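What follows is a set of structures for review.
FYI, it's all coordinate maths here, none of it is from the lab. The structure presented is a predicted model; accordingly, all values stated were derived computationally and were not measured. Cβ atoms are built from the backbone, for glycine too; each structure is taken alone.
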Structure I
């Protein structure tokens with residue numbers, strides 16, 4: 001996820017580099033013929049990365065071009081993605097990290113740190129403060145699967161493992 005203009009510019013740069021790499025591959029007729037399978041795998045990998053970068057760029061452009069005085073509906077399919085929702089809301093509201101910090105009563109460095117680490121170190125009260133400052137309203141449903149509810153304690157290792165899995169999926 002692109003979180004600021006600096007990352008946006010860098011992501012655009014990377015997308016351009018991937019386009020150049022793909023164009024260079026397309027010109028290599030000998031490689032296409034002599035190592036067709038390897039060429040196709042490499043081409044597909046580059047295209048996959050480029051497509052992901054393009055999607056991130058489009059998402060960021062959509063957020064930054066949204067009318068900051070019109071409501072926006074951001075969906076949350078899993079609680080692990082709550083940090084991205086908070087960042088998207090700030091971006092769409094066209095608030096800098098400093099402006100959000102001032103509204104919440106935190107320092108700019110705290111907000112920068114929270115966003116850089118996807119709110120991993122934020123207290124529940126700080127997250128609630130961000131919700132209130134951004135005036136986020138929850139309108140969705142929460143599913144509590146009582147039929148399969150676990151009856152054993154959640155271990156610290158499970159939490160850390162889930163967190164790492166989510167972070168990996170965000171990077172892919």
Structure II
């Protein structure tokens with residue numbers, strides 16, 4: 001693969017977008033999966049790689065769409081089965097957002113857990129009963145994050161394959 005300065009810059013920027021996207025999956029401040037996909041798309045648009053680059057974009061798009069669907073459907077189904085209402089998750093999300101600004105990064109987790117726990121305590125009337133629902137919500141968010149991370153890593157792998165093959 002012969003890279004001139006423009007191709008090197010395109011490759012570097014695409015790789016940085018994917019790397020930042022991976023970081024955005026773990027620290028949900030940035031749209032992680034979208035950034036990974038955009039890195040692959042940018043590489044395909046601006047690189048001089050062959051026509052196979054569009055197959056890589058197509059595969060990355062399928063992984064991004066599939067990962068996004070599974071990220072919401074699978075944990076959401078588990079939460080519905082456990083009886084955790086969407087309202088508790090929304091309150092947890094709002095307190096997580098507040099917590100993020102009060103205690104950067106760590107406050108996101110603390111605020112989310114506290115918000116779900118307090119919402120479930122209000123709904124169920126007992127702190128002890130609220131804790132199992134809170135654990136379920138935290139596990140569901142963790143599962144969603146793992147699904148998104150797997151999809152983002154797959155997109156990054158597809159991009160790497162595209163660099164090697166095209």
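Each of I, II could give P(r) over Cα pairs in 5 Å bins from 0, in percent, but the derived value 2, 9, 15, 16, 14, 12, 9, 8, 6, 4, 2, 1, 0, 0 comes from II.
Each of I, II could give Cα extents along the principal axes in Å, for residues 61-132 alone, but the derived value 43, 32, 15 comes from II.
Here the criterion is relative contact order in percent (Cα under 8 Å, 6 or more apart), and among I, II the highest value is seen for II. Given -21000 as the derived value for helix-only ellipticity at 222 nm (-39500 (n - 2.57) for each DSSP H run of 4 or more, over all residues; to 500), which of the supplied structures I, II does it correspond to? The structure behind it is I. Here the criterion is FRET efficiency 1/(1 + (r/R0)^6) of positions 125 and 149 (r between Cβ atoms, R0 = 35 Å, to 0.05), and among I, II the highest value is seen for I. In terms of mean count of other Cβ atoms within 10 Å over residues 85-92, the structure with the greatest value among I, II is I.
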